[in-house]
1. A value of 25.5 was computed for mean count of other Cβ atoms within 10 Å over residues 71-78; which of P, Q is the source structure?
2. If percent of Cα pairs over 15 Å apart, for residues 63-134 alone computes to 47, which of P, Q did it come from?
3. As an exercise: Kirkwood radius over Cα pairs in Å, calculated from one structure in P, Q, equals 19.0. Which structure is it?
4. State the single structure among P, Q that was used to calculate relative contact order in percent (Cα under 8 Å, 6 or more apart), giving 19.
5. Given a computed value of -1500 for helix-only ellipticity at 222 nm (-39500 (n - 2.57) for each DSSP H run of 4 or more, over all residues; to 500), which structure among P, Q does it belong to?
Structure P
């Protein structure tokens, strides 16, 4: 991420950053729940055509993957432009910024590569870990690049770093991205679970720590820093508890069915 007075570079920066932020928000629990709550609020009396369109909300994962690929394309364009500028005049794009930028490019390639369907199906746990931690590293790298680039460019305009950086769209996009990452961990808690085996392919998990609403999702994990999995919830008639159904679809779900948990992170 190179901040420069060259407008063409700024366009690439903002486009890549915007797509990356939307890519992340498409998987953020609060955003996902807000989308489903809005969809479920559509009355049954609404026109069938409208309800059919609303039902496509289950394809929201396409926003995540689509924006991720779009961000990669814009980032490649940014790297080409920045490399050309550095070759023409090394002072316009310092080597340190260019090196960090290429490291970011490698991380993006790895993140996209592990999402390939065959690898994801065979090595789902590795996919989850790489996808999560590489994503965090990319955001951290962007922060470093933003600070280095802003510090380099502010000198030409004789401005303080703080005053210069708050004028950059990429800064506010980064604030949104970091907030989206931190927010779920501020609410992190370990809760008790009552497991109800349904078959060799499914188990129902009952939670009594709070209630839920129809259409709301929940993210569950056996380790707070490892793989997280999302499930739809079903509120119980008593209004004080809820449950979700875990079906066999991978290593994590298979282990959950074979070894029903008594506690999970949410």
Structure Q
């Protein structure tokens, strides 16, 4: 916090913290050795608690090789002018909201990550300029968790009004390149609404070479002004890895996980 610079958080385990497990705040300027000096978070394992990693007014931060597991909230929340942040080589798994949420922040790079089994949208970009989202896998978007043992919940137990979520959303985003991402759901969670959705407030974004599987509406819906789409591939009807020959090839159950087991593990370590 408070203008720290050239700091490294490496190889830490952070678990069960209420708001955020790792929180970077006000690392933008007025440092003793100048303005806009980098910081690094690397090789950290995070589980339980609120958010995984959160940044607020944190300029020029690298987040590399971190794993976020079963947080109640978003895996990575980058916001409030946390400009020039890169997230690469990271993983989220079974997080309670979005895998990545970026808000009011510019110069973002998201590359070579795996985001899997999240309850809401995969990646959300909101009010942002200039960015690259490249070579990520975004998997099992909009999973519903019944907090029972896996392979025990039938589709008839899903809420009737369960919303559909999308793998990637751009909302008032400008100057983004979205290239070479693989976005899909396994046949053990509901189909996505869209693979990629861009709203009408967005401008001059490029969507190229993305591969999308198992969704209800469109693989890529680009509504932004002067945005372009090229060489994207979508297959809505069935998952490429099918669990049955009937209908959409879905399993007879939807996937679930038990947060109480992780909570107990955290409590056992503390106590």
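1. Values: P: 19.4; Q: 25.5.
Matching structure: Q.
2. Details: P: 60; Q: 47.
The read-out was computed on structure Q.
3. Values: P: 20.9; Q: 19.0.
Going through each structure in turn, the value belongs to Q.
4. On the way: P: 19; Q: 12.
Derived from the structure labelled P.
5. Numbers: P: -19500; Q: -1500.
Attributed to the structure labelled Q.
Every number here is computed from the coordinates shown, using simple stated rules; none is lab data. No experiment lies behind these values; they were computed from the predicted model shown. Cβ atoms are built from the backbone, for glycine too; each structure is taken alone.
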